[in-house]
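Listed after this line are the structures, all set down as structure tokens.
Laboratory data are not the source of any read-out in this text; all were calculated from the coordinates shown. Bear in mind that the values here come from a model prediction, so they are computed numbers and not experimental data. Cβ atoms are built from the backbone, for glycine too; each structure is taken alone.
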Structure 1
Amino acid sequence: MTTGVLLMAHGTPSSLDEMPDYLTLVRGGRPPSPELVAEMRHNYEAIGGRSPLTDLTRAQGAALQARLGPSIPVAVGMRNWAPFLTDAVDRLVTGGVTRIIAIPLAPQFSTLSVAKYYAATAAALPAGVELLRIASYHQHPLLLEAFTERVREAGLVDDEEVVFTAHSLPAHVAATGDRYAHEVARTARGIAERLGLTRYKRAFQSAGRTADRWMGLDLGDLLRHRAARGARRFLVVPVGFVCDHTEILFDIDIQAAGVARELGVELRRSASLNDSPVFVRLLESLVLDRL
């Protein structure tokens with residue numbers, strides 16, 4: 001049996017012209033409104049016209065390939081844009097792979113993200129190919145070490161409030177038994193324990209533009225709440241993401257930073273994992289544990 005690895009991520013358009021088609025895929029085939037397209041184009045323009053998500057994910061895949069060696073091929077697939085999951089599966093199978101270890105590049109499990117990655121991957125599998133799922137690694141020691149390393153690189157200031165953030169989801173998801181929010185909390189707690197933090201905050205970010213209520217407390221609202229009570233410095237640690245993309249570079253570095261300026265407080269962010277050698281070792285460990 002020949003084993004290959006599939007790294008699964010959300011996906012991002014490679015140009016602003018692709019935005020309407022990309023958003024249609026994200027919305028399950030429902031065309032976006034002109035207003036939503038304009039808003040997302042604005043966000044992408046603010047970070048240079050495109051997200052680095054695809055490039056960084058490919059770099060993570062290349063780093064993992066270097067550690068595993070040529071006998072275990074690694075492919076990168078996206079659910080909502082090229083390189084699509086279906087194409088990545090086809091590449092592995094064409095190369096002779098009969099067992100795929102699939103790793104979501106999202107540390108915490110959710111039915112709205114990771115489960116959909118797996119559904120798309122399973123639908124693309126030909127007969128006779130086995131799929132091994134790694135649903136969550138939110139408390140893996142190497143994940144906690146990788147995030148802890150980034151916080152230490154940023155340095156901790158005595159009067160600075162540490163805020164762990166993750167992507168928000170519609171609030172009704174929790175009622176269905178989705179464990180995402182619980183896993184985010186456990187990731188944050190594990191990092192805080194390694195740092196010796198006895199006090200920290202958690203917030204959600206990047207809520208969708210829908211009529212649904214989304215998980216909170218929203219990052220911007222938390223900044224307002226804490227600033228009103230005298231807090232003056234914040235370090236944001238995005239633990240729900242493993243690389244830079246729009247939700248980091250715009251929603252935190254531009255949008256939340258704008259809120260901080262309005263409040264007259266300081267806000268900075270720990271670096272994303274991106275090419276962290278510790279994170280790549282984590283991916284390697286997840287693969288080797290299944291061999």
Structure 2
Amino acid sequence: MNQEPIIEIKGLQKQFGSFTAVKDVSFTVRKGDVFGFLGPNGAGKSTTMRCMLSLIKPNAGQIHIFGKNLFEFRNEILTQVGSIVEKPDFYKYLSARKNLEIFARISGTAVSTKTINETLDFVGLSGRDRDKVGGFSHGMRQRLGIAQTLLHQPELIILDEPTTGLDPQGIIEVRDLILRLKNEQNKTVILSSHQLAEIEHVANRMVIINKGKTIIEGSVSELMNAQETLLSIELQERSQDAFEFLQKQFSALKVEVISPKTLEMNVERNMIPAVNAALVNAGFAVVALEPKRTLEDFFIQMTQS
């Protein structure tokens with residue numbers, strides 16, 4: 001994987017009068033990342049994203065995008081950035097296609113009919129392109145918003161809370177679209193969200209901020225694997241025998257019998273395969289293993305100070 005940094009933020013600070021919205025935020029987004037930007041409400045996520053798009057200027061800190069200082073090379077950088085910072089807004093009485101055509105003209109981007117067709121097809125709206133946006137669901141408008149960000153073929157996509165307010169089907173559609181941006185179009189995507197399960201589904205790296213400060217940054221899988229997981233083990237039978245076996249094999253781990261067919265134990269995620277193999281090799285019929293620790297648990301642990 002290419003480790004070239006696309007975004008480098010160091011020591012970012014932003015004050016509004018006497019209120020400090022961002023105290024000390026630092027993180028790096030690499031080329032090809034789907035990067036999760038996490039934090040509770042009021043943590044400073046939106047302020048940081050607005051600084052990244054030069055909508056507001058920080059009081060201190062550095063922002064480099066594509067290796068260049070944002071505020072020295074603003075116009076050059078932003079030609080390669082697409083973003084949705086608030087919910088996308090459209091002319092509701094016009095069609096999806098007409099909205100994209102108008103946006104392209106306003107932005108000064110030379111966009112061909114072929115590009116508009118391909119973009120509408122990519123976001124799954126090619127069959128609804130001549131329908132008025134006023135009749136679109138929230139999820140369809142969100143996908144049209146992503147289409148709008150893609151018209152000038154940017155390298156970096158910044159999405160602020162892209163699944164907020166969507167129904168389950170809409171969340172799945174936007175999630176799949178984000179993964180396709182990475183896998184099919186080789187885009188780098190940074191998205192903020194409080195839908196932590198969605199970050200776990202799509203992001204390969206993440207940062208958590210709280211009270212305007214960076215708390216932790218790293219690979220989603222490594223951060224999760226380093227955390228103790230509550231593992232539920234369902235067996236066909238003999239949970240008491242399995243309990244005694246696991247206590248001998250993994251004496252340092254806490255194991256509990258929940259029912260005649262179910263055990264629970266606290267274990268690091270990267271040990272789960274070894275637990276499963278030990279049970280199977282000892283002749284226990286394992287029906288299911290269910291890790292119950294989620295990214296949400298990790299998030300709460302990191303931000304409960």
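Summary of values
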read-out: Test item: mean count of other Cβ atoms within 10 Å over residues 33-40 calculated as 24.0, pick one of 1, 2; value: 2
read-out: Structures 1, 2, by mean count of other Cβ atoms within 10 Å over residues 121-128: label with the highest value; value: 2
read-out: Which entry (1, 2) yields the derived value 1, 5, 12, 15, 18, 17, 14, 9, 5, 2, 1, 0, 0 for P(r) over Cα pairs in 5 Å bins from 0, in percent; value: 1
read-out: Structures 1, 2, by distance in nm of label points 7 Å out along Cα→Cβ at positions 41 and 177: label with the highest value; value: 1
read-out: Which of 1, 2 leads on mean count of other Cβ atoms within 10 Å over residues 57-64, largest value; value: 1
read-out: Which entry (1, 2) yields the derived value -10000 for helix-only ellipticity at 222 nm (-39500 (n - 2.57) for each DSSP H run of 4 or more, over all residues; to 500); value: 2
read-out: Origin of the derived value 20.8 (mean count of other Cβ atoms within 10 Å over residues 105-112; candidates 1, 2); value: 1
read-out: Among 1, 2, which structure scores highest (criterion: Kirkwood radius over Cα pairs in Å, for residues 65-184 alone); value: 1
